[in-house]
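Scrolling down, you'll hit the structures one after another.
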Structure I
Amino acid sequence: MVPTATTVAVLINPNYSPAQNELRDAQAAAARLGLQLVVLRANTESEFAGAFADLTQQRAGALLVSASPFFFSRRAQIVALAARQAVPTIYEWRKFAVAGGLMSYGTSINDAYRQMGVYAGRILKGEKPADLPVVQSTRFEFVINLSTAKALGIEVPPTLSARADDVIE
């Protein structure tokens, strides 16, 4: 979406333990792609302003918002800050794109809830939780918000739109 970006930022919640794994993956991907990665940290609402100020100061051409229940609960605020900074941003969950974020790519929350229901049913029917296999998500959703792309002056290639699971007009 932003082929000219040479610096990309990642916003992580340092108090969310899976964030360290995501950060390692982002660092490895940035190195493979020859991009400079700027790490922004926030674990309170008051830290968002400083993180987004750093984003501007570092001249990041794009932003990845890592998964965090805290970020999910503050998605409207994060989407608004990204819009104010006019930075193309990708999020993990579709609700960010629905809230006005540029795009999202991640597991389907609805599919995860459905799987939890299947597990609960199996346990209620007498299966032992320890005997149930560990299941990872197999359904991922890619969502693009065309209104946000237009506001950012980004033209979404038709091939990318065709690959999206959902395109918000």
Structure II
Amino acid sequence: MLKVDLLPWIEAVSELGDDVLEVGPGPGLTTDLLRERVARVTAVELDPDLAAALAERLAGTNVEVIHGDASDTGLQSDRFTTATCFSMLHHIPASETQDRLFAEMHRVLRRGGTFLGIDGVDNEAIREFHVDDVFNPVDLATFPARLESFGFTYVKTESDASGLQFRFRATKP
């Protein structure tokens, strides 16, 4: 599914550049797609077990795995050509923390860099799937304005073919 749905969309909407930040990679399925296409990937994962497993699996590759909070990475400002997050925004328990993540993505992106990702929409089926998990979906009606409030421009959102997820992209001017 990632190679059939996600990858063609990424390639259609953005030049990834040479230095990509991925936040919330989990087991690294999307990390594998990214690392085949760019010179360098930095993956920031909050869960210590997932971060350790991913770091071990990708040791010696073009991926650096950091166990840390993506809303406060400590990474260099204006470094990355692209910042990505795939199906992880709804796992952030508070909108204020999501906003800190958006501000951090803007800070670490180079001028002209792209912030892109996908996430689940708010519907009953997805809520049921997350019954024992954090589910704090972004409000699609306010999401573009939230990104713009942190300085992003050219914010675009769209539903995917399933209607269960939305895709977004935004640019740091």
message: With Rg/Rh (Cα atoms, Kirkwood Rh), for residues 78-117 alone as the yardstick, tell me which of I, II scores highest.
response: I
Per mean count of other Cβ atoms within 10 Å over residues 6-13, the highest-valued of structures I, II: I
Value 18.9, calculated as mean count of other Cβ atoms within 10 Å over residues 30-37, assigned to which of I, II: II
statement: Output 0.98 (Rg/Rh (Cα atoms, Kirkwood Rh), for residues 14-53 alone, calculated) maps, among I, II, to structure II
query: Where does the value 42, 36, 32 come from, among I, II, when Cα extents along the principal axes in Å is the thing being computed?
result: II
Computed -13500 for helix-only ellipticity at 222 nm (-39500 (n - 2.57) for each DSSP H run of 4 or more, over all residues; to 500) - originating structure among I, II: I
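Taken together, the values in this text are just the output of simple stated rules run on the coordinates, not laboratory data. Keep in mind that this is a model prediction, so the values were computed, not measured. Cβ atoms are built from the backbone, for glycine too; each structure is taken alone.
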